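Got some structures for you, see below.
Since every read-out is calculated from the coordinates, none of them should be taken as a lab result. On a predicted model such as this, the values are computed, not experimentally measured, just so you know.
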Structure I
Amino acid sequence: MNATIKLENVKHFPVLLNEVISIISPLYGGTFIDCTFGQGGYSKKILENKNNQIFAIDRDYETYQVAKKFKQKFKDRFHFENKKFSEIHNLKLKKKNLKGIIFDLGYSTSQIKNSKKGLSFLSQGELNMKMGFNDFSANEVINILDYKDLVKIFSAFGEEKKSKIISKKIVEFRKNKKILTQDLVKIIDNAKRNQFTKIHKSTKVFQALRIFVNKEISELIYGLINSYKILPLGGMIIVVTFHSLEDKIVKYFFKNYSENKNSSRYLPNNLKNKILFKLSQRKPIFPDFKEIKKNPSSRSAKLRYAVKIKDDSDFSDFEKKFEYFLNLENLSKKL
């Protein structure tokens, strides 16, 4: 099976599409960056307006096949680069006409069903989970890192309560045999044999591995920071998240830089919160029942957005807030 060609035709539903378009449509007549191009759902809808341009980026090499078709159809109104969105500041575009930057942090149906990527616990063979521009795979993480490191990864990135027992069983199992995808699924199932959950028992561990392998936390943090830096005043950042850690980061970024908690005029400026964003809506937007019924994977999605109202360059407090997770990514140096 040629996964690249076949999976291009897998039906994919861009999450909260109508809501995203409703938010950005007042800004139409400019350039938008689609930071997670995937199957091009957001880009296609935005390009329906002939006054819009799209700069799309994606770290997944296989999205280039989809991007080629977009380029043929939309010509000079569409541009694509294979890169991580933390590198958004390196795009060659006229920033003064930039109106909005969109992040959809979920994985497309084609990516999940692509057995070569090994994102799903239904996959067979060697663990992978690399999305592009990676230094290591999930195979190395599971078969090399020690017990304590695995516990930290599963606990922090997957919020897995059974991290210790799962990690212990992984270390025991690999003494005799290299752990493959279905081996890991069985190990987790055995560790949680008396536990009943609504989600698949392997979900949290696989999420943690995917986040660690692709360094998704630093990608998101520096993707947000660098997006802010290239965005003109009045431009908008829109983010769709799919798990609690992602949403916690995005919520903090928008909320922390949009409200002045220390409002006393007698406090020195360096102790006051910086007001860099305007939030039209402080609570997240969720998919409605109709969308969830059509696309069950959208049920965990949350949409947040903010308008840039001031320039700044220091985000050290933002990095400090999530320092523990950033430091955890450095465990990859052991691989």
Structure II
Amino acid sequence: MKPKPFAALVAVTALALLFAIVSYASNNRWAPTRISGTALLPGLAAQADRIAKIELSQGGKTLALTREKENWALADRGQYPAKSESVRALIVKLAQAETIEPKTQSKDRLALLELEDPGAKDAKSRLVRLLDDKGAVVGEAIVGKKRFDAFGASKSGTYMRRPGEAQAWLTGADVDVGLGVRDWVRPQVFDLAAAKIAGVSIEIPGEEPLKVAREGDKHTLSALPKGQKLKEGANIDAIVRAVGSIDLEDVRKLDGSGGGEAGVAKIEGDGGLGVTLKLRKQGEDYWLALTAAGDGDSKAPAEEITRRTQGWEFKIPASKAEAILKRRADLTESS
């Protein structure tokens, strides 16, 4: 290659490399001095073993978690088992949170960072209180919005402040704090693939029972009366999928009080597994309880379902309840 063209190529390559470095730096804003600071909650890491209860609050809503040896549970939901790994992750992130960059001290501007008074109506800020077994505060913080990619790609920060202090901080911690039950438990209550469901019966008070059976790889409505046909768009397989996949929105101890019976769905699984879903309606909410039975190969799955669900009642979305509780009139019409 001749000297001049070679020199030009080197120059172009150098400029391209420089542009790439500048572009990367501008899109990944971080420097060693910006990702280290002082602890937001000094001493928390050393006292983590003392934490026996966590109280979360936001705009009048509350959720409490308590520790039972190495496991955690929802204190205000009858000690329903929580995802202990999620609770431990919260404690670790709070202990590691460092005050990287000071932000506003103005009360009027705290809401922009979702760090307003957590007790205010419609507040987006969340108060986290970590307590020991005697109720003494081990640590507490107000958690605000996240700042995604604050310290480079895939390294987010969270705006936080200490209760009683006006100073807001951008911290190096990526903290998730939700007050929904689903945020702290395994939401899946029951899961059985439609292909493993041999039949379903739906019983609604005052209605003729609806029976569905599997024929080949599809499910059909059994005993379709003479002179009746399925409505256009009626989807029998959708009913089967609805009963076979249940996720909770909330949970409570099963005590039989409150609400009237909305209906019962009885599932016949392959291998003799039998699962019964009992639905109640309380106000606009639907609550569901499960029982399961099985012999032979179905005994172990039935016992596992019973172990997880016995004694509990689960709130499910209204759309899910309505997808299960189908009446014959919803599906058929005169031919």
Structure III
Amino acid sequence: MAKSTIWQFIYKELANNAPVTLIIVAKTDGSSPGKAGFKLAVAENGNRCGTIGGGKIESDMIQKAEVILTEKALKSVVINYSLKNDNPDDTDGMICGGSQTIIILLLLPEQIISVNEIISFIHSHQKGIITFDEKAKIAVDKSDTLKTKFPIYKELSSEKWIYSEPSGIQPIIHIVGGGHVSLALSRILSTLDYYIIVYDERSNLDTMINNKYADEKTSTPFSLVQNKIKASERAFILIMTPGHNFDEIVLRNTIKMNTAYIGMMASIEKREEILNKLRKDGFDNYYLQKLHCPVGLPIYSHTPEEIAISIAAELVMINNRPKAD
């Protein structure tokens, strides 16, 4: 899974008794190539994992991280990086116009326990907060993070600061139906910070067997899939079963769940047919208007891969939209 990859990279290096520098975009103002929370780990042997947005700024930060690794004199460095370029002849400069606050931390082998705890939180979906400070100390605490806007960077004094971000609550994508679009979508979403669960009742389905991208694959009747889904504000449900009767059953059983998103792969005609049935059976429009259908952004997609891209784009758009204060 994408979100734990950088921590697994760090864990492996620390387990080999080698230090690692972790570069974090702590805060951004205006336009910038990377957003707050982006990370890049640089190992002593030159290996890297992650990105803070690429380009000149990433190159500069890698050089600084390598110096910290070589000298080992500083536990952390905070850099306020301007992305403005007033020299039109400087083709290597940045023209985004914003700024970034970047933290570089030196992580040592004795911090492997904290890194392993972060990985455990991510894999088990435990709600928690990771905190770093100027001493490169890592703290992981169980806490409900949904009502707080993250990441948070605070300067406590001229020399002290603290940076916090959520851990273990990446969006969980529940894909109901394991066909060709499900396989293509799993492949795309596996490159993002999402946890993917695919459900299907068909045994020996090739596209389920060949789906090596989902974090979990669950065999269950479509009529009971709601019992496997834990409702939360970080849960996304995508209905793409092999038939509209199954789609209707799943929608009936999940539409009232408190989730971030529920979408169904169907035409406008089939959508209205299903929704009219639900209305006749007493389903309130308060719930029915939550449905995204046809699912995905309108990019005139036709193939499973194109449809998967349109769906993934819609999920990213909804997941990244600004949270209310």
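Here P(r) over Cα pairs in 10 Å bins from 0, in percent was calculated and came to 5, 23, 28, 22, 15, 6, 1, 0; which of the structures I, II, III was it taken from? Attributed to the structure labelled III. Identify the structure, out of I, II, III, from whose coordinates helix-only ellipticity at 222 nm (-39500 (n - 2.57) for each DSSP H run of 4 or more, over all residues; to 500) was calculated to give -11500. Matching structure: I.
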